[in-house]
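Structures for review follow.
All of the numbers you see were taken from the coordinates with simple rules; none came from a lab. Keep in mind that what you see is a predicted model, and the values were worked out from it rather than measured.
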Structure P
Amino acid sequence: MSSKVLQTSPTFLVQDNAASPIGVLRLVGPDAARFLQGQVTQEVAALPSGHWARAALCTAQGRILALLKMVAVPEGLWLVLPAERLAAIRDHLQRFVLRAKVKLVTDDSLVVSTCAGSGHGSAAAGQAFQSVARAAEALVLPLSATRQLCLSGEPTGALAATSLPTLTMGVRLAWPEWLAACVADGEPEVFNASMEKWTPHMLAQDQWQAINLTKGCYTGQEIVARTHYLGKNKRRLERVELPADALRAPGETFDLPDGRRAEWVLGVAREIGNEALVVTASPG
């Protein structure tokens, strides 16, 4: 990975001593899976303990509120997402709890580190359900061959005590390096500034195995299913290279060099220019 990363958009700038930009919302209780089953694009009820999967949480109009990495654990579920989205997603889900035996918990007892991969896993491929691994004192979500999310803290103990595959824990990546690795893999993210901008298909969540088309009802399902079966998606995620002065904020609209309108999803600045993920119409 290049060491030429200079900066990120101010929205993403995180100092070394700052809290992790990735956080965890814990769903604790016997109804955690049943409750989340009606909220996200992924098949939650069948997710075995010790496994994780990608999912999107949408509005009724099919617009993404958050992209999640869901981890099934003995206490319920952990939802891994940008820390700046934690409070809003907790409050959103809390409105639907009603009589379900589940508590939504945000605290600092779980720490998420962004780390380099150990060569295991491949981007945008494989099964929807993947095994959590163990490395040193952390639990590992191998997102791709070049990226891992490493979870440490007291709540990891119950899962770590079970039989998990072992991986070598990668070196910690600074936030700009992590963003560069995400862009290289083609995996997007949704932040406060870009929530409700895109549908799952616009962000290639079908390719990232985050959509289950045979599960029961969930919020936004009609839009997601219609997009898939009728081929209504006119805009798609694309990786582009841009001039050095083209750095944008998440969700900002701008023109690509070929004249197409695009919306900035994720990107980093380098000495030679920017690499970014954008949502735009297909060429031609």
Structure Q
Amino acid sequence: MKKKLDKIAKDTNLFLKNFLNNQDNSKLTSAMKYGLFPGGKKIRSKILIDIGSLFSINYKTLIIIGAAVECIHAYSLIHDDLPCMDDDNIRRGKPSTHVKFGESTAILAGNSLQTMACEILSNHNLKIKERTKINLIKKLSECSGHLGIAGGQYLDLSYEKKKISKNKIIEMEKKKTGKLFSFCCAAPAIIKNKSKKEIKFFENIGLNIGLLFQIADDLIDFKGNSKKAGKKTGKDQKKGKATLISLLGYTNAVKYCNKIILNVNKNLKKYGSNSKNTKETINYILKREK
């Protein structure tokens, strides 16, 4: 699993470095690169490639789309870490972007990465139909804005130190984290011009994988090691974050994760052995330490 993730990370980062190097330089480039590289484990891109393999989509095509996803993910982390948001000073084992470059530069770098994702999806290097590019940009925009990441972050902040129901926590976590995973799962179906019903099927799988990822992330915060995680742990409890762990307890949250895994595997069963890569990835999501 690590070898596969390392290869995806290497190929994605290489594309992003070349893409940035082929643009005119700006004063924001350093902050953008700082927030983007070396980047995380590329689990979102791995899921994209896993689902893409079900449709026999070209690996290079998926890497380019994954690069756009990583830009959105990096933008969301830069903004999440801001003092007005989650106020985190460490990200991926180094000072957060706003600590290194200042708040205003971090905001602008995040904004620039968000728009760069659309540049990547509309670029001539992505060898798919123009109409398909538009559909991908539309879907990624929906998943990034008020219906997705931004809307989920708003709910996350507004739920602090309040008693929130299980359904509302799940809704928030599916927006905040699940929506980007839903794009990763839906993108291959969009490329293959599948029916709305089939695209929705894969979106729902992505939402559940994203929910699994967020709960696993919360489990790391609850019980993990700051050094291994590459960020400060134990924050959620101090801030009174609304999580399924705070509501259900650690053991029941783990049980809930196992239910999600069973559900996703059941839905992918019709794809037979072709879905083994996805199964491997979602098992890794729950067991990871960072």
Structure R
Amino acid sequence: MVNIISEVSKEKVFDLLNHEKRVDNRSFSEYREISIKTNYINKAEGSALVSIGGTTVLAGVKAQVGSPFPNSPDSGIIIINAELLAIASRNFEYGPPNKFAIEISRVVDRTIRESPLIDLDKLCIVEGSKVWKLHVDIDILDFDGNIMDATCLAAVSALLTTKIPTAKFVNDELSIDEDHLSSLPILNKSVLCTVVKVNDQLIVDPVHIEETLMESSLSIGFREDGTLCALQKCGLDVLTAKEVMQCMSMAFNHSRELFSLLENIKP
């Protein structure tokens, strides 16, 4: 993904940061307005449309019966795939997922899996033979920075609303009862919070122009009990131990805000 920014815009952003201001008048530790709309896709088992400022992400969950992985014969499967739609930004292109999309998928997957959000063992139908397989497909519809946080929030929200049919064997044949649905076995809710370093300043929820100028970023995943469950650093610049601790503190404080939004989501 190629980013081009004029020197005039760059100097304007840096000048604002030097005066403890941002391009949209927020404080360094302030999120943009966040919106979550669940059950957005009728044909999906679970879905959510999430907006953080001008960034909008749609997540949908499809469930199907499949075979387990050989190394986990008694566990269900979750697969997360993110796509950067060309309509979202002039910097996104048509074609297979690029490195950025793959990185987003992996970080969100790690946050959900390491929490763990879902008790995958309870998605086993017959050990070594049949398990529930959850596909979480995420489309970035509009882009103005901070995709990581928005994507994770959308994926988690979609999974919290997901309901799957009852599956059982009758006369040695698998029967799927679409009339009786049950929610996923949720263990721990999780969120991602990203802090970026721009012109030696640490800020949360960066807009696109701030991300373009960032020296480095730290995306931190938390469980609802405050336990760290994921960590991803981007950018070439180093972060000092003091800066890492500051990032952790800022991200933890804002994770409380995101968890409060998840409290309102019901299956």
- Query: If helix-only ellipticity at 222 nm (-39500 (n - 2.57) for each DSSP H run of 4 or more, over all residues; to 500) comes out at -8500 when worked out from the coordinates, which of P, Q, R was used?
  - Reply: R
- The value 52, 43, 31 for Cα extents along the principal axes in Å, derived from one of P, Q, R, belongs to structure P
